[in-house]
Structure I
Amino acid sequence: MATETETETFDTSAYISHHLQNLVYGKLPAGYERHSYDGHHEVLEHAEWTWAHGADEAAAMGFSAVHVDSLAWSFGLGVIFCLLFAKVARKANSGVPAGLQNFVEIIVEFVDSNVKDMFHGKNPLVAPLALTIFVWVFLMNLMDLVPVDLIPEIMIALGVDYQKIVPSTDPNITLGMALGVFILMIYYSLKVKGPVAFIKELSCQPFAPPTKGPAIILAPLLICVNLFMEIVGLLAKPFSLGLRLFGNMYAGEMIFILIATMFVGGISIWFLMGGLLQIGWAIFHILVITLQAFIFMVLTVVYLSMSHEDH
């Protein structure tokens, strides 16, 4: 139980900042002044690849900064997904499924039925991609239910200062996945429709340029307007896809952290309220993490379906 002195000296902002900071490895520029925990100052004579000691150093690293924890957890969860489903596939039989096989078959059938309803083209990649996205994003979101202090405290004991274990609270991860979906959209738009038809689709709607009469002089203007509107809408799809997942999961993680600050008061009314709030929010958050994985999968399938439609 925390003492009164510990309660008074508890820095809530530092606690929140610590839990929201990634484990970052990157390149600090020459001339950067580093501040160590013991108050020592060091000015780098040369650019140096190192671990970031706080948000300021991570920002100074710029584009070279790598969020090691987000990459490690997302990769590890992806491996778990592959190994688990591969194990079930190897042991699958034509009899009545039970246990883990039954659970996996329910997920596969659920994703497959949604793909059949939403995807109107012919592409054997879409259903496996949808299954991968749904399960992988769900597993990343599921890490949000792990107590916020558990893994970070373990890592601190091992000498690692920062550790974010929910990859979907990192915009680099969510936007990276959205970028992958965007690349597939462009690829299949060019493959199915052809470069000329794809460009015409962007330049000739929603306002059809006139092809006869005096109004034809307005065609270049309408084409430019169409291109601007369609390209903005096209680019908005991956941004909205990634930022929607990030925003919802980041907000959920922030609420867990804020509730956790109530436990500093020890065994008191705040402790009891914090416990009840944690349980209540965790139960509600099960719906959120599932829904966000489903939405990411659905939008991916819809966008790819639009890429396969040849008007």
Structure II
Amino acid sequence: MEHEPVLTDRVVELLVPALHGGGLFLDATLGRAGHARLVLDAAPAAQLVGIDRDPASLEESRTHLAPYEGRVRLVRDGFENLPAILERLGDAPLRGVLFDLGVSSPQLDEASRGFGYRSTGPLDMRMNPSQSLSANDVVNHYGERDLERVISRYGEERFARRIARALVDARPVGSTTELADIVKNAIPAATRRTGGHPARRTFQALRIEVNDELGALERGLPAAIDALDSGGRAVVISYHSLEDRVAKRTFAEAAKGCVCPPDFPICTCGAHAVVRVLTRRPLVPTAEETERNPRARSAKLRAVEKLAEPVGGDAA
């Protein structure tokens, strides 16, 4: 299945105003360059830096981006390393950043990557195939308590303890479909009949653990905000509540001004806002988009703009 980028009109609408005068647009999760091409078309003076951990995605995006030769640089890396990546790129002002999180349709649909539970594949789930930790390591070698922690925290799965015990008892687990069956059978029958595939939350949890997805976002998003030029914008598209909470919290902290008690005559905390929030509530796909692209149904978009001057505290 070809990957269809989500919320494309909103991404262009939010990012292009910051890019009309040129500067860098950084797509921190380039994928197949669907969003990137639309932004480059709408902002012809902008330069693209595309980052992805997946070499297959980078090679495919290289083909898609061939018409923009001279405006594109591709980097195989994770966005958690953003400060070092930007340092290598020089002093061009960073005017826009996009984080389109999660796993792409081609990654899900390619059984050999091990992300999906509907077809048989290896227990892999690595976005960067050269990293050492895989889903096999987590499923077959983590202790029962650690497995329970991963499934509960990252999958928000209420039957995490039962699933962890079932996985340990079934070792060695050899494939994605075997894993899905074990999870399904560990969950009470009445619960299995509602809420989608019973293994969905466990697969999400394992993928997040393998790729350190939340840790990467917690490091990469603040670094992107710090690097933005005045008036530059950052957009985050998330697909589950854990990602959205990180984006919401990071943006709220960056938008927070003085926290002194209201009866203080002057600010003594020194805190000041560095961004303004452009989306008071997350933007979500239209019914038409979710009908056309069911994988867009859980998407939420948040955006901020870097302030030109400190607001709400003593800049000194």
Structure III
Amino acid sequence: MKKTAIQDLFAEIKSTHNPGKIATYIPELAKVAPHQFGMYYQPVSGTGFGLGDHKQPFSIQSIAKVFSLTLAMQLEGEALWQRVDVEPSGNPFNSLIQLETEHGIPRNPLINAGALVVCDVLMSHLSSPQADLLQFIRDVTGLPQLSFTETIAHSEDETGYRNRALINLMRDFDNIKNPVEEVLDLYFHLCSINMTCQELAQGFQYLACHGRRSLGGETLITTSQAKRINAIMQLCGFYDEAGDIAYRVGLPGKSGVGGGIIALRPDQYTIALWSPPLNPKGNSYYGMKFLEEFTTLTGTSIF
């Protein structure tokens, strides 16, 4: 794979018009400069490289749900799937209608309702949920400096009306066991983590390496757990655009409304992108456009 070809593709995407819109419903995200665009490519062996604003920290938002899911699978095992499903939603990530129709069982752990159930599960297992979850994320990514961003967590708390509706509906169906506001607080802090493209690409190596920190390295989760998380990302990682992404890109991954995307090809690489303006489905416009062209250029779709 030639670095120059990826550089040319990055420059080509950046030169095109971006019709996306920043997620202004979270006030702190509305303050981000929309022109920024970064990419970091990290092979499972060898040195990675970045382009554009790849060293600029940004709010990873829903991408962090993969980390909380990883820990919940470790702690809860198969019992987790009695409270949250593994099916694509086919609906917006904060849909109330689907949740009520399905009796308070979220379609998957990567939409908001599913991630709230995961946070509730973690609260039942962890003695200090915020500190323990953050330490786990630091350990699994190999990034000891990661922290929650209080301004973003507070901003989400102030405007989290839909998330409060989701969690109270699930509480009514007895699918939330801990105090609602405490679960919400953990969820808002989870989504507040800032990372750079480089940190994100390096932090997701464990899912490209079958649960190991690197190929042949330290085991962080089982091979089966890594396989299942990748499958859930492939099916559910891009909200109700997951089918289109499977068709056009063909990589498991996860997006966030902060404009970040992580994607990976098992045994080969992870790739992180960031561009704040989002398409109508809530995914980074430039990020999605780049990934489609990237897998075509490199022939590295999993299909």
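In terms of relative contact order in percent (Cα under 8 Å, 6 or more apart), which of structures I, II, III is highest?
Ranking I, II, III on relative contact order in percent (Cα under 8 Å, 6 or more apart), first place is III.
Taking 5.4 as the value of distance in nm of label points 7 Å out along Cα→Cβ at positions 30 and 126 derived from one of the structures shown (I, II, III), identify that structure.
I
Looking at volume of the Cα convex hull per residue in Å³, point out which structure of I, II, III has the largest value.
Biggest value here belongs to I.
Could you tell me which structure in I, II, III was used to calculate log10 I(q)/I(0) by the Debye sum over Cα atoms at q = 0.11, 0.15, 0.29 Å⁻¹, for residues 118-181 alone as -0.24, -0.45, -1.33?
Derived from II, not from the others.
Bear in mind these aren't lab numbers, they're just calculated from the coordinates by the rules spelled out. If you're wondering where the values come from, they're calculated on a predicted model, not measured in any experiment. Cβ atoms are built from the backbone, for glycine too; each structure is taken alone.
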